[in-house]
1. Quick check for you: by distance in nm of label points 7 Å out along Cα→Cβ at positions 72 and 88, which of I, II, III is greatest?
2. Which structure, out of I, II, III, was mean count of other Cβ atoms within 10 Å over residues 80-87 derived from, given a value of 17.1?
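Derivation of every value follows stated rules applied to the coordinates shown; laboratory data play no part. Predicted model only: the values in this text are computed from it and were never measured. Cβ atoms are built from the backbone, for glycine too; each structure is taken alone.
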Structure I
Amino acid sequence: MNLNNYLILAAGRGLSMDGIHKLKLLVPGTQETFRDHLEKNFYGNFSFVVGYRAAELVSYWPDLNIFYNNRWFETGSSYSACIGLDGLKNDTPITVMPCDLIYSKRAVDLITQCDSDSIFIVNTENRSPNSLNVVLDGKNIIKCYRGPKKDGNHYEATGIVKIFSTTTLNNLIDNCYANPNSYLLETVINSSDKYNWVDLTNDVREVNTSEEYFELWNHR
């Protein structure tokens, strides 16, 4: 069993980033690509689910350990995740992460040290129509919904999930195959398995649009 296995979801098309693949973007204020940032901060074995511009990524990084989602243009992150998780199911624990987040040291420590089936959430003010909101009741995750938040106490899913239990992993793979157009975290939260939650508020930054990327450069 490998202690640190990371599955990076990088199959989607970056329409709001002028078509540039986010893995190749530089982290503002550094000479590190987003791939460099991940592998520098999270020590372990990395695999990437690719789709959009996959050939370009592999040509740019021949050492990239990939799983290919040939349906990237018509499926959600749930389907990309199940492709990778199915290929790594003998290597738990596995941390699934999107490719477009920048992590603080505290976030790295919280994710690395987490030792249970968990999702990672943040409490942000502005939510897009594509945001996945999480409703909590104490230590329990009740439900999720997309779009603007309906209550100030509703958190937002970051897209990060850490899986330890092989039973949980196998159930998640089955559920992801059954819901290929969903977000991964929708599938996780709507499953019958119990996940803990970890608060990463102010410790991760997501880059969805060129405007967000330029804002990070202006505040680097």
Structure II
Amino acid sequence: MNGVVLFDLDNTLIDRERAFHQWARQFVTTRNLDPAELSWIVSVDADGKASRPAFFGALKARFKLSESEESLVVTYQEEVPGFYEPEPAILAALQALRSAGWRTGVITNGPASQANKIRSAGLDVVLDAWCISGVEGVAKPERRIFEEAARRCGAHLEGWMVGDTPDIDIQGGIAAGLRTIWMARGREWNVATYAPDIVVNDIPEAVHRILEAP
């Protein structure tokens, strides 16, 4: 069996920040809200860390929306994949990994609709498998989801984890016995108790470092 490179999805393989801003601008426009509300919506989203029910509960209260929180979440999950599109440099980097003999997979915490983002971004053609916490019933940083992702990729749990979140991606990857790459996104690493093997700014750089690693 070959080794595996496992990736986080949002703000690692796909630019969630950009897509969310596009969705939020559409939300403001279609509901005739004050454009100044965009910054508030982005802040409440908390870079995706706010749960969708909590996020839409806050929007419902602030803007006196008539829809239920549940229906707002469903609509969001249907709409947001449309704001993702294939990025040739990322697809080429993942294909280079596969050509070098690595298996590639995604581990993402979120609902089943995460798979629609994967397909919209064209990642399904360059990934061997993906595991979504809302489908599997287990989430990062638990080791079981790393094991399942490697199994679906047809690989041993040996290789790399690439992600942007220190506790679930990097600490989780380390605990699973993987080498780790942190997507810095303009941030400084500030955790003293553990650290990634490599810090990068984008996926092509991460793949280059993996292919050059001893």
Structure III
Amino acid sequence: MLTRIREIYRKFKGKPFTFFLKDEIGCGSLLDVGCGENSPIKYAVKRGYSVGLDLFKPSILKSKQAKLHDEYVLASINHLCFKPNSFQTVALLDVLEHLSKSDGYKIMNQVEGLANDKVVVFTPNGFLKQQEYESNLYQKHLSGWTVHELENLGFRVYGMNGFRFFLTEKAAYRINQLWYFKLVDFSQAFAFRCPMLAFQLLGVKRVRG
């Protein structure tokens, strides 16, 4: 029985978010909006020239030290001063939830004009409570986004990081046990295809073709 369980686990366990991110980012130019200090973009090893934009200076400095991007812009995401079609891909990873709903819609409309291929977003599934931390008031969550809301904006949506009820604030496991970690990993195979059940959502929108 144990052998059979292991076989099922190996067959159906989900792949991590970064696995899918690599495919979606590609190797062209990239604008990482709200890049923070430790952007998941670092896992997209295929990427080409990239720009990181963030309003919190300490995060920009830490990201620079890690050399995650080729260039940095210290600015509010409400004021994106780039020419239309400046980047192949524009990414908003763990960004939308930190904006009000109205600002979120406005930003997504703006970044669509900056990308000549696709817009990639990553956000919790629905509202996930989170307060500011590490002296960064911008870490507070102000809104939640659903599968239907992203789909209505033209995004293809995938479920990420397993079932939503397995994790809590800052993607912390509810139970700190190895068997529980594997259970969450196993659930990703199903959450990917049923994003409404997932903890987080990966949305991809083609802006051309």
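1. Greatest value across I, II, III: structure II.
2. II
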